[in-house]
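Asker: There are structures below to look over.
Each reported figure results from applying straightforward, stated rules to the coordinates on display, with no laboratory input. Nothing here was measured: the structure is a model prediction, and the numbers come from that model. Cβ atoms are built from the backbone, for glycine too; each structure is taken alone.
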Structure P
């Protein structure tokens, strides 16, 4: 296989991932999420990568774009997993062990409905990609790019007090951990480097401290996962 063909296959679409109806549902769900937070006078909430992931996954399924789906999975996996732990432990004990779902205490029914994708989106993406053996190496740089775009949008369009995507200071949920004093020391150290220094630090830290280990994990899982042949291909093979 030529390098050019290999590269196209690495980035290209996959018949096993092409699910336009699912893509449309996820995209519409994102519009609902954005609308709920807009109606709640908190429009900046729609720019969290955790919420944008619905739109990204929707486009990925609508096109069968494996690298976009993989990048979305890598970008949200740890964030959503920690969210789920925080929410489930709070529901069971009344304590927020991570501290990123505190807003659920006062959430309305509409806001609850706008946030339940944290429970199902990353398992859905993981199952789809692993079953089709469609997790690409390019998922890691795609996740880095998506996060960089999300941080840039938050930096330009949202108030610093909201700290969407950790665009202005260390993100919520790390208070009390070793990361909090470390990142705040970095923030102080680069205070004179210009307004773009902190967003760059956030992207680099997440790229290598979060996204790279997650991408390696899913690459390993895929190597041990039995492929599921798309029904169309299986039916065509059976007829031959």
Structure Q
């Protein structure tokens, strides 16, 4: 399901820049120019996360967040040019989930968005295991089995398998894999991704010409195939 992000910023260029970037990352995006409009959007559209600028006319980011927390626990990442410690502390005290200062890198913002979204999802909503064909991945036991036999994986390889199997049938972009790895404390680069995918294929005894499990989508990323057997 597509996750919706509400961007609250009074600068039109910033709105459009974030909207274009987030749409390219497969998010749905809604825009608001001040706190009052943002409250209306929250009530009407129920976004999954809010990117909130602090310095806005009328109802600023702090005022908006204070009012929001009286009726919603929606995750909020505050975006501001202010770097004073007092402002950062104030944002967290009012209920912000994360904080990023301008100028920022879009890759860093994306990592923060994904991290906050993961934390906001109740743990019980994620099934402990996923089975596709003859493979079963069990998160509780942190193990992968093929035809009932354990496939020995490193922690990073297990994470990659989790990401790919959870997105079975869909293409996962290399840049997204890199970000997810970095999110979990691993070095994320396309060269390391290729090495680990290669090792996974060897351990799964996958056919490189006619893969049963992991398919390379050239120039984009990888897809875990939806096998019936």
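Asker: Taking distance in nm of label points 7 Å out along Cα→Cβ at positions 62 and 110 as the criterion, which structure among P, Q has the greatest value?
Answerer: Q
Asker: Tell me which structure, out of P, Q, gives 3, 12, 13, 16, 19, 18, 14, 6, 0 once P(r) over Cα pairs in 5 Å bins from 0, in percent, for residues 86-157 alone is calculated.
Answerer: Comparing all candidates, it corresponds to P.
Asker: With relative contact order in percent (Cα under 8 Å, 6 or more apart) derived from the coordinates and found to be 23, which of P, Q does the value describe?
Answerer: P
Asker: If helix-only ellipticity at 222 nm (-39500 (n - 2.57) for each DSSP H run of 4 or more, over all residues; to 500) comes out at -20500 when worked out from the coordinates, which of P, Q was used?
Answerer: It was calculated from structure P.
Asker: Name the one structure among P, Q that P(r) over Cα pairs in 5 Å bins from 0, in percent of 1, 6, 12, 16, 18, 16, 12, 8, 5, 2, 1, 1, 0, 0 was derived from.
Answerer: P
Asker: I have -0.35, -1.34 for log10 I(q)/I(0) by the Debye sum over Cα atoms at q = 0.14, 0.29 Å⁻¹, for residues 22-77 alone, calculated from one of the structures P, Q. Which structure is it?
Answerer: Q
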